Structure I
C-alpha cells in the first residue's frame with residue numbers, strides 16, 4: 001500500500017531538527033526491554049551503583 005520512506009542523506013544545519021549520530025539510530029531501532037526483564041534489572045542496578053559513586057552516597 002505505502003512505499004518505504006528512505007530520504008536522501010542531508011547535512012542539517014538549522015536550529016532543529018539536526019542530524020542524529022548513527023550510534024543513536026542503532027540504539028533507537030533495537031528491541032525494547034520490559035521493566036521486569038532480567039537484563040533491564042541488571043542494567044538498572046549497575047546504573048544505580050554508578051550514581052552512588054558519582055554522588056558519593058550510600059543511599060539505596
Structure II
C-alpha cells in the first residue's frame with residue numbers, strides 16, 4: 001500500500017488557530033449534548049415529573 005505524504009505543518013500558526021477554534025466548537029457541542037442527555041435542564045425535568053410523566057430516555061428503557 002502506498003504511503004500518502006502530508007504537506008500539513010502542525011507547528012504553524014494557522015494550524016494552531018484552527019485547532020483552537022475546532023476545540024472550542026467541540027466543547028460547545030459537548031455541553032449542548034450533555035444538556036440534552038440531562039433532559040433539557042432541571043426546569044424541564046421538574047415540569048415532566050410534576051405531570052407524572054417519564055422522560056424520553058426512561059420510556060425507551
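Have a look at I, II and say which one yields -20500 for helix-only ellipticity at 222 nm (-39500 (n - 2.57) for each DSSP H run of 4 or more, over all residues; to 500), as calculated.
Here the read-out was taken from II.
For mean count of other Cβ atoms within 10 Å over residues 32-39, the calculated result is 8.8, so let me know which of I, II that is.
Working through the options, I get structure I.
Suppose you compute Cα Rg over 2.2 N^0.38 Å for every structure in I, II: which one lands on 1.79?
Of the options listed, only I reproduces it.
We did not get these values from a lab; they are worked out from the coordinates using the rules stated. The shown structure was predicted, so the numbers you read here are calculated from the model rather than taken from an experiment. Cβ atoms are built from the backbone, for glycine too; each structure is taken alone.
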